[in-house]
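J.: The structures come next, written out as structure tokens.
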Structure P
Amino acid sequence: MEYRPFGRTGLQVSAVGFGCWELGGQYGHYDEQEVIDAVRRALDLGVNCFDTAEGYGFGRSEELLARALGPRRKDVILVTKFGIYQQEGKWSRDSTRAQALAAIERSLKFLNTDYVDVYLIHWPDRATPFEEPIRALEEIVQSGKARFVGVSNFKAEEIATCMATRRVDVGQYGYHLFDRRMERDVFPYCLEQGIGVMAYGSLAHGLLTGTFTPQTTFAENDWRRNGRAFGLSLFTPENFPKNLAVVEELKTLAARRDKTVLDLALRWVLSNPVVSVALVGFRKPEEVDGMAGALGWSLSAEELAEIDAIFAKHGVDPAPPVWLE
């Protein structure tokens, strides 16, 4: 395993982290025992960062992760998030002080721990002045219930607003070969400020595993069935075929290095110096074993240029001028 500085926290974080969105049930069915085995396999291979959220199944992901970690919780960097809620089928945001202080208590209970290492605001609640949740996060740090705090999915100028109240230690953003929007403003700001960056969706939500075909369909309870999320339409009927064509050419490029497209995709994320940890949603132990091919090598400037040319050839813009919402 490779390890990297986690911004200015003083922590050393594994280059690959275990993302637990899938444990909340939004990616279709999974086997609980296989997930538990996957978490423990990741620990054995040196993964020390586990990312979950209250919004991932509203306690389901946190509780399952806690069971899987058991006494090894003390060996990991445990990250969770708050601030998104579902009512009558609709999502809403609430990062008021009252919600922040109540949410940390719920998460600590589900995670079976006295503290989390990193506590993040999941999405910006623009109905509440950012000063309020940031001050609440500082209260949580002072109470010993979180070591470090930060934001997820905030624009660069929104992070700067937060920084006027209290330092943002960590930021979490979608980043993969099909989504490079954060390179425009957010990542330069994070690099300048020494903010640790967690990249989620590193494999384009499964697209870059190389296992999808034109016949691939998604379960009713899999968000990808809708085709669109985070401002992108990766899985819609008009885009899915050309995105698969990109993946096929990336497979050929990767094979020249005796690598898989998964190896190449994850290595590409890690090639950006602003990234502290690339999150991957593992559901089985053998999937965890598959991350090894992404470690211990680098992409050349020529290969990076060739990757860009493949996207251009197929008319796929990985940095469209739209935000996540």
Structure Q
Amino acid sequence: MHNSGRARMKRVILIAEREFSPQAMRMLARVGRVIPFGSRSVFFKNLPRAHVVVAGLEVNFTKAVLDRAPRLELVASRTTQLRHIDRAETARRGIAVVHIKGDSPVLRQIPSTAEETFALVLALVRNIPWAMRSLEAGRWERRRYGGHELAGKTFGVIGFGRLGSYVARYARAFGMRVIAYDPYVSASAMARGGARRAGLNALLRAADVVSVHCVYSDRTAGMLGARHFRLMKPTAVFINTARGEIADESALLAALKAKRIAGAAVDTLAGETPDGAHVKTHPLVDYARTHENMIIVPHLGGATREATEKSMLHIAELTVQWCRRHPL
């Protein structure tokens, strides 16, 4: 009787994201009882009985949060960065973590961050946000906001992995020369991707657009600082759709204020919080409010509907596989 009772037990799978794919939830229902997010209060009410949490970026899995999850066996995250999960604490407690970081087959199907990169480039060099504000205020200022062409200019890619190679392809379609820096990618591989290999300093000196696409790690944290911005052309623009922590934001702000670079556009800021509270006092956000050469968007790179659905379905499949390998 005891064994048959255990056979009827189902894992409680708690969704830690407000809008989760119905198809993905049906997949998860194969291996457990699925509880939707509902709200933060509902989530935390259900957390003590959860065996599995399927997460986006709504919740930070700190030690304090994990203390409220005594039954937790698995955190499954559909993200390519895991800073919302205390990995040391999950390891200490024997809680497994699955994610899509480095999952090349699925990530190759998601070009959304690369597409957003070029949206930011175009918005910045053609002054789109400020021209629209001017028009909304009743002005017609074509000469002021005409901007610059991309054709014939040089596009510098820092990090020539999946996204960097996508962006290089888009830049070439705009008639740009592409140079790239990545110590882990050979010159021949870059050439096959339409880019010429360059050292970091040489890239910064030559590029009209500098775009960051390297993976965030201990090695890349703060890799771009004041001396790097000083190497850039005063007519060049800086794009970061990777991680805010890769560039020294104080140095970026100083470069903008001193007109050492022409402009910047970023999709991500250092110290992001799931509720966006960090933007209220962020120096770059304050600068962008009153200047026409800084664009900041709320980490939209991988947030397209298509990318979201693909990542939800994939993390659901990984969760199902894990649960079947580790029966309750």
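J.: A value of 17 was computed for relative contact order in percent (Cα under 8 Å, 6 or more apart); which of P, Q is the source structure?
T.: Computed on structure Q.
J.: Once distance in nm of label points 7 Å out along Cα→Cβ at positions 131 and 291 is calculated for every structure in P, Q, which label goes with the largest value?
T.: Comparing P, Q, the top value of distance in nm of label points 7 Å out along Cα→Cβ at positions 131 and 291 belongs to P.
J.: Taking 0.95 as the value of FRET efficiency 1/(1 + (r/R0)^6) of positions 139 and 235 (r between Cβ atoms, R0 = 41 Å, to 0.05) derived from one of the structures shown (P, Q), identify that structure.
T.: Details: P: 0.50; Q: 0.95.
Of the options listed, only Q reproduces it.
J.: Going by FRET efficiency 1/(1 + (r/R0)^6) of positions 75 and 147 (r between Cβ atoms, R0 = 30 Å, to 0.05), which of structures P, Q comes out largest?
T.: P
J.: State the single structure among P, Q that was used to calculate volume of the Cα convex hull per residue in Å³, for residues 155-266 alone, giving 125.
T.: So the calculation was done on P.
J.: P, Q: which one has semi-axes √(5λ) of the Cα gyration tensor in Å, as calculated, at 30, 22, 20?
T.: Values: P: 30, 22, 20; Q: 41, 22, 18.
That value comes from structure P.
J.: Next question, about the same structure. To which of P, Q does the computed value 34, 20, 15 (semi-axes √(5λ) of the Cα gyration tensor in Å, for residues 83-274 alone) belong? Show your work: numbers first, answer last.
T.: Values: P: 34, 20, 15; Q: 30, 21, 17.
Computing semi-axes √(5λ) of the Cα gyration tensor in Å, for residues 83-274 alone on every structure in P, Q gives 34, 20, 15 only for P.
J.: While we're looking at this one, here's another question. For FRET efficiency 1/(1 + (r/R0)^6) of positions 59 and 219 (r between Cβ atoms, R0 = 30 Å, to 0.05), which of the structures P, Q scores highest?
T.: Of structures P, Q, the maximum of FRET efficiency 1/(1 + (r/R0)^6) of positions 59 and 219 (r between Cβ atoms, R0 = 30 Å, to 0.05) occurs in P.
Bear in mind these aren't lab numbers, they're just calculated from the coordinates by the rules spelled out. None of these values were measured; they are calculated from a predicted model. Cβ atoms are built from the backbone, for glycine too; each structure is taken alone.
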